[in-house]
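Once you scroll down, you'll see the structures, which are given as structure tokens.
Read-outs: derived from the displayed coordinates by stated rules, not from any lab. For clarity, every value in this text was computed on a predicted model and none was experimentally measured. Cβ atoms are built from the backbone, for glycine too; each structure is taken alone.
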Structure P
Amino acid sequence: MELPLRPAADKGGNDPKVPRARAWLAFALVIGLMLSDFMSRQVISAVFPFLKDEWSLSDAQLGSLASVVALVVGVMTFPVSLLADRFGRVRGVVAMAIVWGLATIGCGLAHDFTTMFIARALVGLGEAGYGSAGGAILTSLFPARLHATVMGSFLAAALFGSVLGVVAGGLIAEGLGWRMAFVTVGAGGLLLAVVFPFAIREAPGPVGAGAPLPPLRTIVRDLFRLRAANFTYLASGLNMFAQVSVLTWAPSYLNRYYGLDPAGAALGAGLLLMVAGVGMALGGVLVDRLSTDRPRRRLFIPAIYSAASSIVLLSAFSLPPGPLQFALIVCGLLVGAGYAGPAGAVVADVHDRAIRATALATLALANNLIGLAPGPWVTGLLADARGLDAAFRVVPLTGLLAALFFVAASRHYESDRRRLAPDFGDGAGGGRHR
């Protein structure tokens, strides 16, 4: 069955009229590729101990194998997303999945650090525009009142994919060798790439292939002139720095300080990733429910998530390894991940649908260049100098700064949203904040 991407919008440009079954079918397919995306990205964490032993790598080198993916994603997400907006998001998604699937298999064929680094960079090239293209597909099919929920679930799939990548990667590496971990994960991405275009076809129109776009200068101006979006970019990137640093290095932390073997450490880290994924999905649902009549809460609640997570994680890593520390880490990650869905929803809501993938790409750019790329590498440098436990007592501090930026963004959300929908806040389910 083919699902055409041809939503009709309300006058605010945010509430498509798409049959429910079709929308949820698209949701399932997009989620499946998000799982594959982050399995390919995160499987590297599970094999850190194997690579360290086999190739005698430093922690900084190991961290760079995680960071290079995010760096390439950050650099390339904007141009790739522009191409997806212009030539079709479905076609773009299929091309991306093929590239990251083949590159992941290439990681399994690497024979030294340099070839692994190159293969990991190609994984990042393949994944560069998927988060924005997939998010744009979903926000074009679901009404604005569900955007935080849908985006939270979509982004939570990244963490669930990370869970699968770490756990499956650790188990496969333990049983069949670390090379087979990459080959297996990459093959799954290729399979989904083959299935995707048979289920969803491109449609002409404002979000289909061949859609006219404004000049590049106009697009860039629109992307960066909105203060709610600009502050959200910064807040999301700073939150990502803390979250991804802890999650990327969790297998190594559990291996070194809890005495777990690589498979056991992968399972423990998988649990932490799963918790963060649950927090991401539930955080978006909670924001949608509590911001119905108070739009500013769409950003003020994520500020609370950020500050609370930072405080809890800092408290956790000030304790010695043990059940209490692990419980606090779980709580910190559960609360801290809730910001992601609302951040994506806000960026989508304040931008015109024609450039929505590019707007979400700008958010992805901030996430990658501020958080995903430097986070694991900086943590590795700190670990080389002071130890991984000391590094973990520093990285959560960025969550406090993120909270301040979310508060600043909340002050401008309503005015920026009314730029697209002048009657925003006047109707049912959208009362203005007073």
Structure Q
Amino acid sequence: MKLTLKNVGCLSEAVIEPGELTVFCGANNTGKTYAMYVLWSVLRRRFKHVFPFSDQLASKLKEEGVIALTITDMLCQHFFDIETAINDVATHSLPYLFGDSSGIFKNASVKIIVEEELCKQRLIKTKINKDVFPLDAHSEKNSDTIILKLNFQQATHEQVSESFSFLLFQWILGDYETNPFLLPAERGGLNICYQGLDTSLVFKVDMIRRWKRDDTEYLLKDIVLVQYAEPIEDYLNFLRKLPRLPKGETEFHDIAEGLQQEITQVTYRIADDGNISIKPHGSDADLGIHLTSSTVKNFFGLWAYLETIAKPGDCLMIDEPELNLHPDNQRLIARLLVRLVNRGIKVVISTHSDYIVREINNMIMLGNEFRNRCELEGTWQYDPNGGERLRVEQVAAYHFEEKQVLKIPISPEYGIEVTSMDNAINRMNQSNSDIYFALQDALHPVTTPEFVAE
């Protein structure tokens, strides 16, 4: 799947084709978060749209109860209409995605490029078993036929048509089998304040319910103006559900434990009322998360995701994973993310960290066969089972510059070369050298011995 963005925020144009590990780099205010949020929205596949031909299908289902749909015929007849509708609805959803009412996206466009033949092959090769009220959809692997069954006879024509259109979005954009999970850059503050945000909203709604109707206009305006981008609201909803989610039952429990042991050095706890607390390693203290370090606050969400809902096939997205981390821990978080990639979770990050990029490069180099590889992995404490090796074809990297995005070539010999980071480091090193040698000249001036004629 390839994504083209035009006039989205500060981006004039960007073409992004995500890999198993996708890295966004570049200076501040160049559009990395805009691109990440749009990618999240597309992978989430929850667009609301009814395809025209689904009305005919709904009528037939209402009459017959069960129908067979041929994948090849459906895509041959309707692929252009499907693709056009997907791009239109993705574009029109931008103001809702970003919580914007100012009109800054009026000239924006999102285009999702899905190849028809590849889509046919994938649908035919995949076993489909979906239950979306009021429909059941089923197909056997390597079958060109999908069986649609109406499982609620009282469903309206509109419900049937909407359900089929929803399923079609899932099938066409089905490279990622489950919804993505995005950890926003604001996650530390959200982890502390999410219950307070809910309490404030409930209080305002209660005041509206109790007060006279004429006195509530400013409260309603205040509630409407409290707007978040959809990924922020999605993360808040995840925090609200956490007390009810089973913990420690995913296959990534060991990585969640490693995060606590190696990086945060605390044990996280979630009370039944949603309060988050921690126990520092080597201490009996039980502290509210508001009393902890910024590292502990920022990585609670990643730990909670890995312990509760993470599944192979997911797409984990992190805006600035390096937030508040010491360089050693930035390297460790890069290794953790690569372990997730190699265990089936696709990862997208936006980063300013040269340490993270260089650590990824180390793992790309370790993905090559060479003498002493295992010995080096042991010396530098990489996963002895090869879980932190990366192949070039697993990685996609993009450099965000003023109004444009460039795909970064990746080599097995060097990895990702981020010119802007290298230039910044070279300038810093050069300025350090100039200042150091000028200072040495001032502190230790060289005196020339006087020449005495004989």
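When mean count of other Cβ atoms within 10 Å over residues 313-320 is calculated for each of the structures P, Q, which structure yields the highest value? If you can, show how the numbers build up before the last one.
Numbers: P: 17.5; Q: 21.1.
Result for mean count of other Cβ atoms within 10 Å over residues 313-320 over P, Q: largest is Q.
Given a computed value of -14500 for helix-only ellipticity at 222 nm (-39500 (n - 2.57) for each DSSP H run of 4 or more, over all residues; to 500), which structure among P, Q does it belong to? Intermediate results must be reported in sequence, preceding the final value.
Details: P: -25500; Q: -14500.
Derived from the structure labelled Q.
Quick check: 21 is what I get for relative contact order in percent (Cα under 8 Å, 6 or more apart), calculated from one of P, Q. Which structure matches? This value belongs to structure Q.
Of the structures labelled P, Q, which one yields 0.15 when FRET efficiency 1/(1 + (r/R0)^6) of positions 89 and 409 (r between Cβ atoms, R0 = 25 Å, to 0.05) is computed from its coordinates?
Clearly, the read-out refers to Q.
Comparing distance in nm of label points 7 Å out along Cα→Cβ at positions 41 and 73 across structures P, Q, which is largest? Working shown, then result.
Working: P: 0.1; Q: 3.6.
Of structures P, Q, the maximum of distance in nm of label points 7 Å out along Cα→Cβ at positions 41 and 73 occurs in Q.
Among the shown structures P, Q, from which was the value 20.5, 63 of Rg and Dmax of the Cα atoms in Å calculated? Write down the numbers at each step before the final one.
On the way: P: 20.5, 63; Q: 26.7, 122.
Matching structure: P.
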